[in-house]
1. helix-only ellipticity at 222 nm (-39500 (n - 2.57) for each DSSP H run of 4 or more, over all residues; to 500) computed as -15500: which structure among 1, 2, 3?
2. Comparing relative contact order in percent (Cα under 8 Å, 6 or more apart) across structures 1, 2, 3, which is largest?
Structure 1
Amino acid sequence: MELKDVISKRKQVKVKVYDQRPTPAYIGASWAVLIIGVTAYCIGLWNADMELNEKGYYFTVLLFGLFSVISVQKAVRDKLEGIQVTELYYGISWFTTITAIVLLVVGLWNADLLLSEKGFYGMSFTLSVFAAISVQKNTRDMAYINEREAVVPQE
């Protein structure tokens, strides 16, 4: 295939336009759920009857998980928008996300906690990472829409 054929095909590819603005209620709910999830997890750790190093482990797993899922969301969204993402970064993002989940599961499995406490940490972790993905998605949606509106004013 010649270079001019490749260039011609690229010109024919339509760029998808994502312009559905998230509602203020969804944005607010996403932030509220993130704050509630992280706060509940941290209050649970604060009140837990465990050594400080154990509390540090679970807190670090939460931070690691939050950062990892945001990184995955960013990489997926960049690929969707046609922004170059190296396979190494994409793979590391997924690896760290899975690692954070596995670390939490292994830690809770081996912890000397009541089953209800283990469930509490698992659910508040899940709530927090899902909310972090949602907040990151809303942030990207709004940035994309605002950037598009600045370049192409609405009629």
Structure 2
Amino acid sequence: MAHMEWTSDLDTGIEVIDNQHKRIVDYINELHHAIENSDRDEVGDVINQLIDYTQSHFTFEEEMMEEAGYPFLRAHQRVHGLFIRRVETFKEQFENGEDIARELHTVLKTWLVNHIKHDDADYAELVRQHTGADTAHNRGLFSKLFGR
């Protein structure tokens, strides 16, 4: 089980989205650290933070897609919804005492890379054209959604 590195092939060219994806990678690495230290409480904390942050990120991403008129928004939302349900199932298993942390770590890494390279890459160009990659408006929307 290895530490996850951010690589340039994961860049969408939308700075705000790339920064959010990098934060999710940080959470995945925090989960790795908790597993390596056999710290069950930390594993639980990271799972909760990861779910909260990922839901906020998905909301932000979907608002950007909607504003840009991305035609496959509904399909992308379904992919997000399925992922959240999958992670919440892991959370329930964890809370029931099952040792799911390593499997969850693998799923998160695989899913995130595939999702960024395929699903997110598909909308990125349209959003960049629509907004200019990091306009003041996007920063304002970012501040509103992530007031921290």
Structure 3
Amino acid sequence: MSKVAVIMGSTSDLPVMQDAVEILKGFDIPVDVDIVSAHRTPEKLFDFGKNAHKNGYSVIIAGAGGAAHLPGMVASLSPLPVIGVPVKSSNSIDGWDSVLSILQMPGGVPVATVALNGAKNAGILAAQIIGSSDKCVLDKIEVYKQGLKEKVIKGAEEVKNKK
């Protein structure tokens, strides 16, 4: 079974990144969580990035705030798809520094980037990537999306009935 790595620059990112972990667990996708700081533990970053595919990962979700170099650096080292989650940190400029640091990657080093603090969507996107070659995961995604549709239809009916 495919597994996903959820990494982040510091423990302060965990409350945001936990949304990705919960989504992946909900799809029964194995997930490992770790702190890998691009600036404070560069040796760990290089080891992780170069060996993630050898360690059984299929997708990497990397969250970072501020300068947010983690997703791009991992993408430069790994052949795996990397999903970047910009995190609004305490030293952030409204989160835009993180968004642009992850979004504006040079040609040849793609990072799929979700919304600011959008770890839930990162988890869903990772599941969809895995689901493209795993029918069991794909079926769970279809059920999840049907649930979203039903929730909207139910909400619309409640709004109409309150007239």
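1. Label of the source structure: 3.
2. Numbers: 1: 41; 2: 36; 3: 22.
By relative contact order in percent (Cα under 8 Å, 6 or more apart), the leading structure of 1, 2, 3 is 1.
No lab work stands behind these numbers, since they all come straight from the coordinates. Since we're looking at a predicted model, the values are computed, not measured.
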